[in-house]
1. With Cα Rg over 2.2 N^0.38 Å, for residues 127-206 alone coming out at 1.04, pick the structure among 1, 2, 3 it was computed from.
2. If FRET efficiency 1/(1 + (r/R0)^6) of positions 103 and 199 (r between Cβ atoms, R0 = 35 Å, to 0.05) is computed to be 1.00, which of 1, 2, 3 is the source?
3. With relative contact order in percent (Cα under 8 Å, 6 or more apart) derived from the coordinates and found to be 7, which of 1, 2, 3 does the value describe?
4. Taking Kirkwood radius over Cα pairs in Å as the criterion, which structure among 1, 2, 3 has the greatest value?
5. Of the structures labelled 1, 2, 3, one was used to calculate distance in nm of label points 7 Å out along Cα→Cβ at positions 159 and 231, giving 4.4. Name it.
6. Out of 1, 2, 3, which one gives -26000 for helix-only ellipticity at 222 nm (-39500 (n - 2.57) for each DSSP H run of 4 or more, over all residues; to 500) as computed from the coordinates?
Structure 1
Amino acid sequence: MITSTGNNFGAGQITLKDFQNEKVLVLNGKFTFNNKSEAFKAATVLEIYVPTLSIPKSGMSGCYIQFDVDGRLSGTTVKTWVKDRNTICVEKLDYWSDLTDEYTIYFANLYVPKGQRGVFELCQSTRLTLTNTTSDNRYDYYQSCYICDDWCMLALMTDSYNTRIENSDDVVTLGGFPADVDAELPFVGDSVNGVMVYGTDMLKATIKDSTLTVHQVPFGWGGMPREHFIFGVFIRNKQ
C-alpha cells in the first residue's frame with residue numbers, strides 16, 4: 001500500500017494499493033475530495049506526494065473521474081503520470097463544480113518508465129468464459145485479458161445492454177480470471193440518449209472472487225444497443 005504524504009488540492013490522506021518494480025507501477029484504489037476548496041481552485045495539475053516510487057518518471061496513463069448529481073453518476077477519463085519518484089500527477093478537469101461538490105478519482109492503471117525502449121510484454125493472453133445469471137446482458141462483444149504473476153489487465157465491452165429491474169445488481173462470473181483480484185472501478189456507459197451532461201454515464205462496479213458486479217443498475221439504463229465497457233489493470237493480492 002502507498003499512503004500519501006500530502007497533496008496540493010485539499011484532499012485528505014490518500015491510500016492506494018500498489019505493485020512496483022523497475023519496469024511498471026500499478027495503482028488501484030479511489031479517493032474523494034471537495035472541488036470547492038481553495039487549494040483545488042488554485043491547482044493547475046493535481047499532485048499527490050508519496051514515498052519513493054520504483055520508477056523516476058513515466059509516460060502518460062489514464063484514470064477515471066466520477067461525480068454524482070441527484071443520484072446519477074457521470075464522469076470521464078483523465079490523464080495521469082509520474083512526475084518524479086515522489087509525485088503522482090493527475091490532469092485537472094473541472095467542468096462540473098456547478099453541479100456537484102465532490103469528485104472521485106479511481107486508479108486502475110499502469111505506468112511505465114518514460115523513454116522505455118523495446119516491446120512491453122503484456123504476459124499471458126487469456127480468453128475468459130463469462131456467465132451472467134442476473135440478466136441477458138452480454139459483456140463479451142469485445143474481450144481482452146492478460147494475466148501476469150502480480151497483476152492483470154481486463155477489458156470488456158457490451159453490444160447490448162438493457163435492464164428490466166429497478167436498482168438491481170448485474171453479476172457476471174469471470175471464468176479463468178484470477179480469484180485474488182479485489183478492486184473497484186466505474187462501469188462506463190454510452191449516454192447518447194441520456195440527459196445532457198458533461199462526460200458520460202457511469203455505474204459503480206467491483207471485481208472480487210472472479211466475479212464482476214455492476215451495482216444498482218437503474219431500470220432502463222443504457223438502452224439497446226449500447227457499447228458500454230469496463231477496463232482496468234488490477235493488482236493480484238498474492239499472499
Structure 2
Amino acid sequence: MVDDEIIKKMVGTIVEKNQEFLNQKEDTNKFDKMVPQLLRKGIDNLNLTMFSPEMKFNILTALGEAYRRKGNLNDAVKSFLLAGNRQKLNEVGEDYERLLQFDNCIEVYKMSGNIGKLNEVGKRCINEGRFAHAVKAFISVGDNERLIEIGNHCLDKYKFEYAFDIFSKINDKEKLVVLGNKCMEEKEYNYAIKAFELAQDQERLNAVGDICLKDEHISKALEAYGLAGNDVMINFIKENFHD
C-alpha cells in the first residue's frame with residue numbers, strides 16, 4: 001500500500017514536470033510570435049513592467065537576437081543590456097570586433113564587465129597601430145603600466161597627440177614634463193604648453209614663453225606667460241609687441 005502511494009506521487013510529479021515543460025514551450029512559441037510586433041514597436045518604446053523578471057529576460061533576449069540577425073547591433077545591445085544578459089552582450093562585442101568597430105566593441109565589453117576581452121582588444125590595437133583604441137581599452141581596465149608603455153612608444157614615434165592624451169588621463173605629471181620637454185625640442189609649442197600646464201610647472205611655462213617670444217610667436221608667448229602667472233612679461237608684450 002505504501003509502495004502504491006509512492007508510485008502515485010512519483011507519477012504525479014512527472015506529470016507536473018511534463019506540464020511545466022509544455023507550458024515553457026508554449027511561452028517560447030509566444031515569444032517567437034511576439035518578436036516581429038515588438039521589432040516594429042522598437043526597443044525604446046516597449047513597456048514590459050507587467051511581466052515577471054524571468055519573462056522579461058526571455059522576451060528581451062529573444063528580441064536582442066532578432067535585432068542581431070537583422071544586423072542592428074545597437075538595438076541588440078540595448079535589448080541584452082535591459083535583459084542583463086552578459087553572455088549575449090559579449091557575443092555582440094565579438095560581432096563589433098569582427099567588423100573592426102573597436103569603439104563600439106570596447107563599450108560593449110565595458111558594459112558586460114569583460115576585463116579579459118578588454119585586455120585582448122587593447123593588445124590587438126597596439127599591434128595594429130590603433131593607439132587611440134588601445135588607450136581606451138586599457139583606461140577601461142585601469143592598466144596604467146600598459147598605458148605608460150604606450151605613451152612612451154608614442155613619444156619615441158613623435159605621436160605627441162596620443163602621448164598627451166595618455167599622460168593627461170592618468171595624470172602622470174612626471175611624464176607630462178618629459179613630453180613637454182620633447183615638444184619644446186620639436187617646436188611643438190601647443191602641446192608643450194598643455195603638458196606643462198597640467199604638470200603645474202610654472203618654470204617650464206616661462207621657458208616656453210621665452211622661446212616663443214624669441215621666435216616671434218607672440219600669442220603663444222602670452223599664453224605661456226599667462227598660465228605661469230608672469231604678469232611682468234605679459235605687460236611687457238602688450239606694451240611693446242603686436243602679433
Structure 3
Amino acid sequence: MPRPQKKYLEAFQVCGKQLQACMDELGDRPHAWLKAEPRNPAFADLIFRVGNRVYAVLIVRVDHAHGRRGKPTHLQISLPTPERDLFLTECERYNLTPLFFPMWVDSMAPLSMGWNLLIPESGAFLDPADEKDLPQPVPMGEWELCNFRVGIVLQHLRNQNLQILSWQDIPDIRPHILFRAADNAFCWVIVTAAGSSEQMPDTADINSRFPDSPDDIRGYVARVDFQSATHPATPPARGDSFFVRFNGLELL
C-alpha cells in the first residue's frame with residue numbers, strides 16, 4: 001500500500017467501512033472480524049470470517065483498468081512482488097482465502113461497489129455472501145489459534161487496566177504483546193498453547209531488541225488453551241464455542 005502512513009490509514013478505513021457495510025447485510029449468517037485494525041508486522045491488511053471460510057484481504061493500488069459495465073477484464077496493479085509473495089504464501093500456510101481490495105491510485109476510491117474483492121490468481125470478483133460454507137467442520141489454522149490466544153491475554157491485561165503498548169498475532173514472531181505493568185515497568189509476553197513443549201527464547205536475546213528500554217525489562221509467557229464446547233474430542237474448528245483455560249502470566 002502507498003506510504004506515507006497517513007495515506008495508508010485513509011485507505012484502510014475506506015476498505016474497512018465498505019466491507020463492514022457488506023457484512024451488515026449478511027443478517028444472521030455467522031460472520032466476524034479477526035483482524036480489523038492496522039498492525040505491524042502483518043501479512044494482510046484485514047481478515048474476516050463468513051461461515052466457516054476465512055478471508056485475508058490485501059489493499060492494492062490500481063493504476064489502470066478496462067472492461068465493460070464496470071467489470072474490468074484487465075487490471076494494472078501496483079504491488080511489489082515480495083509483498084504479494086508473502087501474502088499468498090502466508091495465506092496458504094494458514095488456510096486463509098487470499099483476496100485483493102483494489103483502489104484507484106489517484107483518488108484512493110474503491111474500484112467497485114459492494115465487496116470489491118478480487119481473486120489474485122484470476123482477477124475475478126468474489127462475493128463472500130455467495131460462497132457456501134464448506135460441508136465439514138474446518139479446523140482453525142495456526143494463525144487463527146494464535147489470534148484467539150492473543151485476544152484472551154489482551155483482555156486479561158485490559159481487565160487489570162494495564163497499558164497495552166503494541167501487539168501482533170503472527171505465531172513465529174515473538175514477543176506477541178508489549179505492555180506497561182502496574183509499576184510502569186516495560187514488559188513483553190510470548191503467547192503459546194497450554195501444555196506446549198516449545199522452547200522459550202532467551203530473554204536476554206529478546207530484551208536486546210529494545211535498546212532504548214530500561215534494564216529491568218520483564219518477560220512473560222502466557223499459556224492459553226481452549227476446547228470446543230460441542231465437540232471436545234476434536235481440534236478447535238471455525239465457528240465453535242469454546243471453554244478457555246488460562247492461568248495468567250508466568251515470569252520467564
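1. 2
2. Working through the options, I get structure 1.
3. Source structure: 2.
4. 2
5. Working through the options, I get structure 2.
6. This value belongs to structure 2.
Here, each number is a calculation from the coordinates, and none is a lab measurement. All figures in this text were calculated on a predicted structure; none of them were measured in a lab. Cβ atoms are built from the backbone, for glycine too; each structure is taken alone.
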